Structure 1
Amino acid sequence: MQKNALITGVTGQDGAYLAQLLLQKGYQVYGLTARRSSDTHWRLRELGIEKDIHYLDGDLADACSIQRAVTKAAPHEVYNLGAQSFVGASWNQPVTTGIVDGLGVTHLLEAIRQFAPETRFYQASTSEMFGLIQAERQDENTPFYPRSPYGVAKLYGHWITVNYRESFQLHASSGILFNHESPLRGIEFVTRKVTDAVARIKHGLQKELRLGNIDAKRDWGFAGDYVQAMWLMLQQERADDYVVATGTTTTVRDMCQLAFEHVGLNYQDYVVIDPAFFRPAEVDVLLGNPAKAARQLGWRPTTDLVQLITMMVDADMRRVRKEL
């Protein structure tokens, strides 16, 4: 029997890769699209799947539209990837971030509880919930200490998912995903900001790259690997929460070095530290321990940071050449 899946945030990086994966597995994929969103379908077009998805109007901030979407899609699986996902913007839009990233999860869970209680639910949690880290390596038992309105809102979404699982026996799982990137990443995120700048500098269209705290450390993986973990979580007999990460941490500085070296440039000649890009409260180090995902899901990352940055720089080099 063909399965139906509903993906919120289908036009985003993770939504596009997940939609591609599910289509390859024979699912009928419904994608929720918010009219207030500035997102376009360029990622879906780039993957060649734009016309293979059934689009539903809806907004995580609007409970009625979520109920209609769940009823219309009749999903076997729901993947909640929709969010105000840029950490930096959450200080300027704390209320919107709280409504969409926090209460929006409740809207989905309540719709599932009332209209589709057998549906399996995936919540996109985040390593930003760890924030001011309480352990050298963060796993499912590490205490949370979010350092941004985004992290706080996501923590509400995480705990309401646990609550509905325990209160109403919903098959509701959360993936605590560490930073995951790709050529489909938005330009506002630091990895893509770097690889796009590398391509523009190499082609003479840009002279410098302005960044904030380049000594911050992150655990970066490939988004295409991470959506595999999302799907695996919903194939388990019992719902649970999983850290998804590479288990390796790297500074923004070293990531810049990799990106510039790939095109024969020295990052020190182009990177300028700009205090305007420092966050009000910084998360200095994130390092995930994905042992549980490896043990229970059989999931392991297949793409290392060098491969990832090479992939992203090459994609941006192709994009910039088309502009010339």
Structure 2
Amino acid sequence: MTSLTTVPAYAVPAPKAPLERTTIARRPVGEYDILIDIKFAGICHSDIHQANEGWGEAVFPMVPGHEIAGVVTEVGPGVTRYSAGDRVGVGCFVDSCRECEYCERGLEQYCLKGTVATYNGREKNGDPTYGGYSRQLVVDENYAVRIPQGLSLDVAAPLLCAGITTYSPLRHWNAGPGKKVAVIGLGGLGHMAVKIAHAMGAEVTVLSQSLRKKDDGLRLGADRYYATSDDATFSELRGQFDIILSTVSAPLPIDAYLRLLKVDGAFVNVGAPEEPNSLNMFSLIAGRRTLAGSSIGGIRETQEMLDFCAEHGLGAEIEVISADEINEAYERVVGSDVRYRFVIDTATI
């Protein structure tokens, strides 16, 4: 059985430093492991937050990337789920305790002992984890998912974060026919939220700072599109929505958005701003509204999401880049200059 030593990768050597080409060690393929030749890796805004230590102390050198799509090239002797040649994906975590009530329910993302992050984390033996900005990955078969043939690997890669991060709350809060869903922000997460909510049968409204992306929003499945920079938006839409899904990673006037909910409506946050938001509790009390959060999805639900996307012909809107464009791509993501997800062709690493 092959013992891996080093593979090419792109890493952040220190907080806020540019990414640079390097090599990293990957563990040998164990009994229940699969070796994946990574073909594409999406760039998520959370990669940038973590590379900048925006969410707290991080592990360096850091190889980001938790939107991973590739092909199995080797399997351990105990592997039963996959064979060489299978198309697979890996998302935001690569292990969990497997014993707590949430792991047993297929909600590994809420593992009571904490998941092992795909990067900027530590394996159970203390070794750092390195993500998808690399040529290969070794992962336990239970933490990979199968990419359906109906999805090309490049548009599938962002679904391993952007897709499941929006699918999970939309499914949990029952988006579907007869429901009115508002999506705040039309970016890497938001554009997938629009596609998925529309495919679920909901009436979809985009709430964006301006009307600059209105044509895109309507093309992707939105029924309506409003600019939040226009005060009239908050008057016109008051009390209209069953679900508001916030996909932005910046502080928001939460009270103003809560007033757009119907009685018993839910404001669900999947964006993770570095700065805190403020809230007047009367905005919740006045309409028996719910303020909630949601974090990616478990392995079972991630597979469900991929199958749903394949069935409905949904993939991310992407711009494929070479590895030497990653630093420029980071700058463009921060400047909201991407429609709607950068995907690295890892053959160029």
Structure 3
Amino acid sequence: MTHPLRPLLFALPAERAHQLTIAGLAAWRGVGAGGPARSERLAITVAGVTFPNPVGVAAGVDKDGRAIAGLFGLGAGSVEIGTLTPLPQPGNPGPRLFRLVEDRAVVNRLGFNNGGLAAGLARARAAKRAGVLGINVGANKDAGDRMADYVGGVGAAARVADYVTVNISSPNTPGLRDLQHGAALDELLAACIEARGSTPLFLKVAPDLDWPQVEGIARAAVDRGVDALVVGNTTVTRPALRSPYSAEGGGLSGRPLRELAAHRLTDFARATGSALPLIAAGGIDTGAEAYARIRAGASLVQLYTGLVYGGPGLLRRIARELDALLARDGFDTVADAVGADAR
């Protein structure tokens, strides 16, 4: 069922609608809501952190941490804010966010627009947490030393977050994805692991990788002691699309990303040999799809574009559907279903 506010929001430019949605969630603060969806089957522990359910909000939805309590109020088991950069930056020129309604997709070339690490962390400290809070960090576009940006960001965020995610997979900051490979990745992970203290460190990777690249990332992540991989981010590829905005530059997310994201998850499950927890993102907008990713090897799932089209009830709806599917197939917990199709 379409949410009554959707026609009003879809009549606005996409970025303006997003800003108003976050403002509304920030004002609501989840007051009167039940918090994260819960059941005995849905709770899962990843990297020593217990998530009330495996359905989370991906980074990019609430870049500046303005609506943490409101997002938990929608039923999310986890909320990952950011990407936060050390210094505030406006991002790329607009228009830079496009709805591909016919494809249930979004293209963005926002470029890490955010109010900076200090402001985001202050909001995170003050926010009411009903679930697990992740903080996603990145480097400023014009940083002279991107390594220093990441190390400083991880160290600061680790004092506030339940986990910290290093984002080196956005396609909208030139050269950023180069950090996913070889000596650059190994050096970055070593420095970030040292900076994070005892807080779990996750690594967010792109879906646009070939098998040797997947193997290299998996090996570095395992060797350096990364706690989980987020697979993945938006794609610069373009499958067959119907929307007139399909040729816009930037990262594509939503339903057309589903097949690629699912394949890449399977690749990382194979490459890591289940040595690392995996978090699936990309094209997840139903309980059945969330369940498929879990059976393929994901311990957690994250949503972004699905919320644009599925509305505020989607997180709780997916949790309910997932709980029912686990019960149908005789799984006592979601952890029992992780990787079931690969066993």
By the measure distance in nm of label points 7 Å out along Cα→Cβ at positions 297 and 313, tell me the structure among 1, 2, 3 with the highest figure. 3
When FRET efficiency 1/(1 + (r/R0)^6) of positions 145 and 225 (r between Cβ atoms, R0 = 25 Å, to 0.05) is computed for each of 1, 2, 3, which one produces 0.40? 1
Matching task: 2.4 is the computed value of distance in nm of label points 7 Å out along Cα→Cβ at positions 137 and 193. Pick the structure from 1, 2, 3. 2
Hey, Kirkwood radius over Cα pairs in Å, for residues 161-280 alone derived from one of 1, 2, 3 reads 14.9; which structure? 3
Supply the structure label, taken from 1, 2, 3, corresponding to distance in nm of label points 7 Å out along Cα→Cβ at positions 73 and 105 with the calculated value 4.0. 2
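Since every read-out is calculated from the coordinates, none of them should be taken as a lab result. For clarity, every value in this text was computed on a predicted model and none was experimentally measured. Cβ atoms are built from the backbone, for glycine too; each structure is taken alone.
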